[in-house]
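The next part holds the structures, each set out as structure tokens.
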Structure 1
Amino acid sequence: MKQRTKQKVLARLKEQYMNRDAVFEQLKIDEGVVYAIYKDHLGYDTFGVGHLIKVSDEEFGAPVGTEISEERVRACFDSDLDLAISECGALYGEREFGEFPDEVQQILVNMMFNMGRTRLSKFKNFTAALQEGNWARAAVEGRDSQWHRQVTNRAERLMSRMENVSG
């Protein structure tokens with residue numbers, strides 16, 4: 001997708017219903033938040049809410065333990081959140097994702113943040129239930145996954161929220 005088109009999609013999705021602050025608070029619980037550079041479970045330099053340090057980041061090359069300001073953590077989170085939202089738009093369709101209830105959007109962005117589009121795109125029955133607006137069945141399908149077995153507490157919290165969406 002061209003950069004300009006991606007920016008337009010993201011701008012439209014940002015105007016939709018999703019409460020970004022609520023997602024930030026949820027992901028702080030699910031991902032944790034660290035105001036210093038640390039090595040993640042794969043040995044990559046990371047900080048904030050699971051932000052993988054890229055060559056383009058000003059923190060690139062700084063030693064583990066370097067403190068990171070709350071403002072910088074939030075700025076990087078906002079950028080990472082924009083990417084997760086954009087990826088949801090790409091996976092589920094920009095319009096379709098934007099029409100999901102706020103709660104469903106928050107859950108999907110959380111899942112995208114955790115798994116990425118490649119893994120989340122493999123949830124075929126889950127996606128079919130979403131497209132039908134059958135949130136209870138989507139929750140059942142989400143539970144029937146390796147993801148649920150790997151991050152059970154997080155996944156169960158999200159699927160419980162999904163099955164309680166009304167509409």
Structure 2
Amino acid sequence: MSNLYVDNIVEKTTGNGVHIPGHVIQVVHETGADAEVTGSSNTWFNGPIAVSITPKFASSKILFTWSQPFRLEGSGSITRGGIRVVRDSTSIWNTIGLVEMFQVRGTSGGQELSQVGCGNVLDDPNTTNQITYYVQGLWYPDSGTTNMRMWRGSRGASATALEIAQ
């Protein structure tokens with residue numbers, strides 16, 4: 001077994017980066033200023049936080065991590081909605097392929113669910129073009145749900161994309 005000792009690894013050609021399988025090539029992080037977004041019923045809408053990254057290598061994987069504060073509000077006995085992650089316009093994470101992820105059941109009257117949804121997705125976009133990751137929300141009006149709010153900024157929203165060499 002040999003050992004290799006170095007103080008610095010420098011790319012040979014400027015702008016190409018250093019490609020070591022399994023290592024992080026670049027990181028993009030976003031928290032954003034305070035903002036609130038609501039959407040129309042039964043329609044996916046972009047939350048207020050997004051992160052864009054331009055992979056240096058088409059073979060790279062992107063690890064997208066996110067935390068998204070949201071509130072479902074309603075006046076019926078059931079308040080329900082869901083969240084998903086999209087790359088540009090392609091859904092890459094959704095709870096078991098369903099749109100409903102969160103639900104509150106109770107007696108008739110005001111229902112509210114405030115939560116921070118969190119997750120991560122290991123994506124294989126196979127491109128060197130810029131891509132953007134969003135957390136989207138959706139709420140159902142059929143059971144008395146009246147709104148879904150999503151926030152960023154001081155409420156704790158964040159999104160991070162890490163390019164990982166393969």
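Summary of values
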item: When mean count of other Cβ atoms within 10 Å over residues 70-77 is computed for each of 1, 2, the largest belongs to; result: 2
item: Computed 42 for relative contact order in percent (Cα under 8 Å, 6 or more apart) - originating structure among 1, 2; result: 2
item: When FRET efficiency 1/(1 + (r/R0)^6) of positions 126 and 142 (r between Cβ atoms, R0 = 35 Å, to 0.05) is computed for each of 1, 2, the largest belongs to; result: 1
item: Of the structures 1, 2, the one that 2.1 was derived from, the read-out being distance in nm of label points 7 Å out along Cα→Cβ at positions 38 and 86; result: 2
item: Of the structures 1, 2, the one that -0.82, -0.97, -1.13 was derived from, the read-out being log10 I(q)/I(0) by the Debye sum over Cα atoms at q = 0.15, 0.17, 0.19 Å⁻¹; result: 2
item: Computed 3.2 for distance in nm of label points 7 Å out along Cα→Cβ at positions 46 and 78 - originating structure among 1, 2; result: 2
item: Parent structure of the calculated result 0, given that helix-only ellipticity at 222 nm (-39500 (n - 2.57) for each DSSP H run of 4 or more, over all residues; to 500) is the read-out and 1, 2 the choices; result: 2
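Bear in mind these aren't lab numbers, they're just calculated from the coordinates by the rules spelled out. Here the structure is a predicted model, which is why all the values come from computation and not from measurement. Cβ atoms are built from the backbone, for glycine too; each structure is taken alone.
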